[in-house]
Structure P
């Protein structure tokens, strides 16, 4: 009787699972169209329409005006400064993220949880607050301000301040991608490599890096997009000096305040293009990662 009842209960559970798979939660004739329609409508109104409006407004006066706005000296300087900051910040964040993830996942030490919280701190702090904090540290009236003035070192309202603020805001991106992955992977492969005679550097480059390379690339992509779009912290520490310390987001604000709507939308189109390019690269990286995983599983 026990075997019969057990077999019956298993058949009942299997039938219920099959019914659920055929008609999942929210898959009814009314719920499904309602949910999909709501999501599509919200996406259309709050995501697609504003982006389309940016492009349309940028070309409203013609392609000639659009190109003229993009080739203005102050615009070119803003684009170049934005690219320069990204080229400086992203590699540093990659190195920091890998070092932080290695420290958190490969070692056990007092304060490990606190270190993880500190790494994630920029996520919970407003960028403007971060900018003000840097003013209190490196400004002329700040903690190190008088000493820096005596040494002739200028940080605030110059490129170093933009670099530091951008670095603070984007610090968690690579580390946040690596820490969960490296925690799941554990230390077995590294320990095996060391047992076979590999040095620490060899273990890192030949074992650890190949296992996390896609996470590093993904984190770098997100970090780059965030750097180029940062406004709050940079607006505080840069001084917003036209043609000197204005990044592309700050340039958009200045153009809009000057009632140069066409120029503002032209600059916004550049950032929009960067966003779309980021999404395309992100999708490509995810597909390559899936293909690599499938190849490893088949092998």
Structure Q
């Protein structure tokens, strides 16, 4: 059964928000219809991530999937999503001998949302920079959709900590920020909370929705909407303008990108702009929509192997 509509009255100030978030993921690990999603939820650990810029230095409780041994890979999800979007890619990458680190981005998913905080692109990156300090040595990045723009910004912010980047249908590399004014931000978030909207967006994200979109997929696509503070944090992020024009200058690390030929989330003008920016580092993928890591897992793994020869992290 698809997730129920979120309670938009839940605010960032809920005193027991972290306890609610922990309980939600514990329940998801037992009850999700998608076995791969349930397994990933069971692998969540809660990391206290501290940064002077984020939450005034007080630790933000952050759900992080930490699986496997070997060269570390940091996987970054897209806009209004969570770590569960990597449920199909994670097992394939583990088979290649990687250690997977999959956090929820600041202000998204099931990450703690401090009541007084803004939720801006800059703070998303600062939160990840603080998370990197808890790891031993440099990592490689996989960033999907908005996570691609986050990956590029993080690679510029922490050049010594990032070895290489694989971007999957990266959003926010080109264009201009478009902040939503007060009033419209609330309308936009309320629109995104509608179950029929979530279902339509989920189908639109795939080249072959009849094969890949079922009740289990719809459940995961809406699960995080019930997290305390989801609506308010998304409203504040939307008022910031989000990620746009974030690609230039490209970071100096090795970089490769995949873009689905049937992507109906990012339109042809956005594809052309990305191709102009990335050149031959961007590869088009047939029979693929906006989510290569859910629809074309072998192609993503092959692209990573080409970027990191012999499985080097």
> If FRET efficiency 1/(1 + (r/R0)^6) of positions 29 and 61 (r between Cβ atoms, R0 = 41 Å, to 0.05) is computed to be 0.25, which of P, Q is the source?
Replying inline: P
> Quick one: distance in nm of label points 7 Å out along Cα→Cβ at positions 37 and 189 came out at 2.3 when computed from one of P, Q, so which one is it?
Replying inline: Q
> A value of -0.86, -0.92, -0.93 was derived for log10 I(q)/I(0) by the Debye sum over Cα atoms at q = 0.18, 0.20, 0.22 Å⁻¹, for residues 229-268 alone; which structure in P, Q was it taken from?
Replying inline: Q
> If helix-only ellipticity at 222 nm (-39500 (n - 2.57) for each DSSP H run of 4 or more, over all residues; to 500) comes out at -25000 when worked out from the coordinates, which of P, Q was used?
Replying inline: P
> Here distance in nm of label points 7 Å out along Cα→Cβ at positions 197 and 221 has been calculated and equals 1.4, so which of P, Q was it run on?
Replying inline: Q
>> I have 23.4 for Kirkwood radius over Cα pairs in Å, calculated from one of the structures P, Q. Which structure is it?
In response: P
>> Quick check: 27 is what I get for relative contact order in percent (Cα under 8 Å, 6 or more apart), calculated from one of P, Q. Which structure matches?
In response: P
> Given that volume of the Cα convex hull per residue in Å³, for residues 213-252 alone, derived from a single structure, equals 136, which label among P, Q identifies that structure?
Replying inline: Q
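We did not get these values from a lab; they are worked out from the coordinates using the rules stated. Values in this document were obtained by computation on a predicted structure and should not be read as measured data. Cβ atoms are built from the backbone, for glycine too; each structure is taken alone.
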